Structure 1
Amino acid sequence: MIFVWGKRSYGAVNKVGDVAVKTMFGHLWYLPLFPMTSFYVDTKTDAAFELNRINWRSVLCGYIRVWAPVVLVFAGFEFMRPNDDGGAHVLSALLMFATAAAIIASYVLDKKMVDAQTVQVRQLMERHFGLALDPYECASSLQREIDAKMRETSATQLDESWYKRTLNDAFSPADKVELALLRARCDQHDKELQKTALQKLPGAQRYAS
């Protein structure tokens, strides 16, 4: 018997623009067995950016969208197989309904269960850098790229805390505030800074309430 095994990504969720979150699984015969790590993946170029933690929604959808169709097929065969046991037919029908509902729900709920603030941050990244990522969720810091972008638009020398000063300056131009917000998202362990940064998003007062 030939064994087909290896690593493969499944469970695309949280898509913004061309970028979705996927999880790399160890698989056997292309059936996901165990999650390894999650990534932002550009669906056009396949460029991948590792996340700093596993995305469990992606893991759940990865399992459902592969294993549920397998169960659905077997339940369908069992339902169509001649059998005098009416209970077996009922059980097969219920299993077919449940697995079909789970597959549909994995797509529908993914569209509805969104973090509006994270979506806005990713849209800002897409506007400035062409990729809808949230630096707060990335395993590798995007600090250097954001600093370099800010230097291109700044007439003065930047210091290490330029983004904190920009966020606290009520007269900072909107494009610089956006870059400062993105740079602040790189400081993943500074919870107070994250609150300050997210308050600069449009509709921040609505989210807070």
Structure 2
Amino acid sequence: MRCGSNEDVTNLIEKAVEHFGGGVDFILHSIGMSINVRKGITYTENNYEFTHKGLDISALSLHRVLAAALKKDALNEWGSVVALSYIAAQRVFPDYNDMADNKAILESIARNFGYQYGVKKHVRVNTISQSPTRTTAGSGVKGFDGFINYAEKMSPLGNASAEACADYIVTLFSDLTKYVTMHNLFHDGGFSFTGVTQSVIEQMEK
């Protein structure tokens, strides 16, 4: 599916409804990419054509999917939408580059659609900020391995694994979280609310 094609997105929604014989209960948005990161172009020197493409793939694709699903009435009452974000949407991580901008816009789209879907269909829309996780996209970020190790030392519970994130997403798709919406939820072992840990202090004193 081409993320920049409204026709492709509409076709995807129509085929999903046809396949399931009606509306769907949940949607997971887990796509993201920065051409600037892949090509090693720094934030201050971003190629704007690449920036626009990355924004379309990483954030506007959520808008396209949810807008098409709303027009086709494809999400069932009390359904759930989850999109994967990252703390760099709210804090500065220099080498995360324009992906930080993409994630900030993604979270804004989720909040705005959370209101629209909540009023019209009782559907909730949330984003999850996961611990740094080894992915194809993440591997392109400069110093990523070092940051994973740092986050592990900065998280009281340690970094959350991809499998643990999947389990958390399941809870957000379940009826146990019917009234949780328009939130960015941190699934990061406590990293986001920790100022410093003894482990980091000891590392710095070596």
Structure 3
Amino acid sequence: MVVLVGVINCLSYFFVMQIIQLNVGGFDNNYSYLIVGENNEAILIDPTGNKEVIEKTIKDNNLKVVLQLLTHDHFDHTELVDYFKEKGVPLKSFEDLKKENPFEIAGIKIKTLFTPGHTKDSVCFKVNNNLFTGDTLFVAGIGTVDYGGNKVELEESLAFLSTLDKEITLWPGHNYGGAKSTLGRALENSHIRPSEKMLAQIKKKVEEYEKQVQ
């Protein structure tokens, strides 16, 4: 999915920022994202899953990836970090994000919202009227706290997100309920939880997936 998300005024010239949502498969309907700024420079969020999908998109759009960002450090969102590091694409770490917020690259201003709960290091990235939420909030539901998370912190993070403009476009880390939505709609659906049977299936899948990527 390629989305044109508006014209950016960069001093004496303009460019159209794009968001490219990549269905990379991975652990379970994962999304990676490319945010394209000036001079076809791009930011890669959550590099994971099928690297051929990402590489083809980069090549087909003549992009230069200049930075990697992570919404959190779970293995199903970080699989390809080292691969792209070896290709010369740096990663802005969690500690880096705390030191420099907001920051600007490729003509794009990015604000990091610290939203612990799913994991201690969970963040969302706000870019103009777009919010990349990782596993903090999906179109339908929220990320589990069973793998290094904290329920109270997640509830506090959701309460914080509820103070933002409800018309912001939400881009989730997995296709659970849809590819995107407004923040308001996602918050309305945040009560949705998987069944016990589904949680057991997820646990089994996590164990199998960890063995594959080790």
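Each reported figure results from applying straightforward, stated rules to the coordinates on display, with no laboratory input. Everything numeric here is computed off the predicted structure, so don't read it as measured data. Cβ atoms are built from the backbone, for glycine too; each structure is taken alone.
Computed values, structure above
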{"quantity": "When distance in nm of label points 7 Å out along Cα→Cβ at positions 44 and 76 is computed for each of 1, 2, 3, the largest belongs to", "calculated": "2"}
{"quantity": "With helix-only ellipticity at 222 nm (-39500 (n - 2.57) for each DSSP H run of 4 or more, over all residues; to 500) derived as -16500, matching label from 1, 2, 3", "calculated": "1"}
{"quantity": "Structure from which 35, 26, 16 was derived, Cα extents along the principal axes in Å, for residues 124-163 alone, options 1, 2, 3", "calculated": "2"}
{"quantity": "Computed 16.0 for mean projected area of the Cα convex hull in nm² - originating structure among 1, 2, 3", "calculated": "1"}
